[in-house]
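In what follows, structures are represented as structure tokens.
Bear in mind that the values in this text are calculations on the coordinates, not laboratory data. In this text the structure is predicted, and so the values were computed from the model without any measurement. Cβ atoms are built from the backbone, for glycine too; each structure is taken alone.
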Structure 1
Amino acid sequence: MNRLNKAITILLLATAIPAISYRFFGAASWADRLDLLGYFTIQSNILVILIVALQAGGREIKVRLKLAVGAAIIITGLIYQFFLRQTWNPQGVSALVSNINHGSTTVLYLLWFFTDTRRTGIPWNELWTVIPYPAVYCLFGVFEAFYRTRPIRYFFLDIRQNGWVSFAFWFAGLTVLFLMAGALVIALSRLETQKRWQATK
């Protein structure tokens, strides 16, 4: 780990961990805390924290996992910024936490990935690995929408309100977005910048 990557690691963990912790400690009950785990935002942020922390602790993380999580955290930020931000208006600490969950964590993860001296070029035929996680999540969301008594997690998963055609449209669009996000991560992995980061050791 070079100095730049170490600094990014510390900054990411120092912001992402308190932000996620705030979400759980701020929940009114254990039922609410368990419900939080069903949100893609929470899941993707937790996965980022685990990957970065485990690698900082010396664990070798499979490149497929880094790719899948990279695509997931990119989409977390994009969907919030372009489709969900206008649906609520957090204030104070909640606003800061929301910006960390949907903004800075995405940027810091990509910087962490890009400056990792152990980074190797990901083959383009690995792009498909970004699809299983969101596909399974969408199926979970559709199933849950039929019996969920709380507000539906994401509007495009509300089959009862919007119907299957709308869901199919969103699913296709999200698939394309995930492939584009995965392509970005792969492109970053293949840039020949290793010597530059090695020089900062």
Structure 2
Amino acid sequence: MAGGSGSGALDSVSPPIQAFVQTMEAVLGDVAEGRAGEADIGPAAMNALAEVLAAPDLLTTAQCQGAADCYRRHLLYADPQGRFTALCLVWRPGQASVVHGHTAWCTVGVVSGVAHEERFDVVEDEDEGGVRAVHLVGRDADHRPGAVLMTRPGPDGVHRISNRGPDDLVSIHVYGRDLTVDPTLINVVYDE
């Protein structure tokens, strides 16, 4: 995997991650069979992730290793049918994402550290020929261990995540698509 590590196989993850995956497979199966709708996926992912975040054996030491130059991605699990991918992201102090939205649903759970999230509104700038621009809307939030958040695909979920604290930030990100070849396919990057 570009920019990270991991095998993505179910037998290579901890029991809490296995339980999370089994819950997600059941929900996605219900959606496929018509027993649940697409709108049920995000809330189910949030609830399932919240249940496992405090488990002491959630991640290995290797999965909590950061990188000096930018945040590091560790592949935890890739659904064989390409329906979702779970990554562990490790952010050293001062590291941040670019301002971005997503091409699929995304659920984030904070394992340790504090995730600072800034939300943005997307506007069409008619003076610039319809170029999309973003404006910070003052919806900053600090997410502490155990917190779970969800962003929807498209311009309503544009944000930036950063680690403004003195300690590493470890977070689990679950995306509604296959990211095993290129984990950046989930992002739609915006200029500030």
Structure 3
Amino acid sequence: MVIDINLLEEKEQSNRLPVLIIGAGVILLCLVLAVFYWQKRDLTQEQQLLNEEIQSIQAEQAEFQQTAVDAEQEQRQQLAEAVDRMENRVFPTVALVEKMIALLPERGYFQSYSFEDSGVMDIQVRFDSLQEVAAYTNTLSERNYIGTVEVGNILTEEVDESLNQFEYRPRYIANYTVMVQKQAFREEVAPDAD
């Protein structure tokens, strides 16, 4: 029989468990770092997409606001033009009639009047005498806002002489056709309105 004697120390087998744990830890750490890197990359891309979307929305909003401002300015301009048209169309007829009545002699008065948009005014006025008719015609002609004054006809109404002079109406009825210069009258009335 052969005996085998080994005088060398037997090598202890090294414990591989710590190396395996460290290796597994390193692999796990690499996996976690790789996951974090991919998530960061995905989040960065998502953030970039959101920033682009925000910029797109801001551009659309700015365009919409500009469109709204332009539309509002256009509406204001249209409204201002409409107001100007209405102001030019509306004529201060009451002021015109008041000024023309103020020019009448003491006992003269309007019996009727009509005013057309073209500036033609037909009036029927009562007077005591023909001299008052002539004086009123002359007074109207001198006004800068009166273009032409035409006396159509003058009628005489019979007056009962037995009536008191304060109880009867003037006997002469004059029909006038007066052409009013509307712009000149507006300019004359404008300082009075302030």
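Supply the structure label, taken from 1, 2, 3, corresponding to relative contact order in percent (Cα under 8 Å, 6 or more apart) with the calculated value 31.
1
Check the numbers for mean count of other Cβ atoms within 10 Å over residues 37-44 across 1, 2, 3 and tell me which is largest.
1
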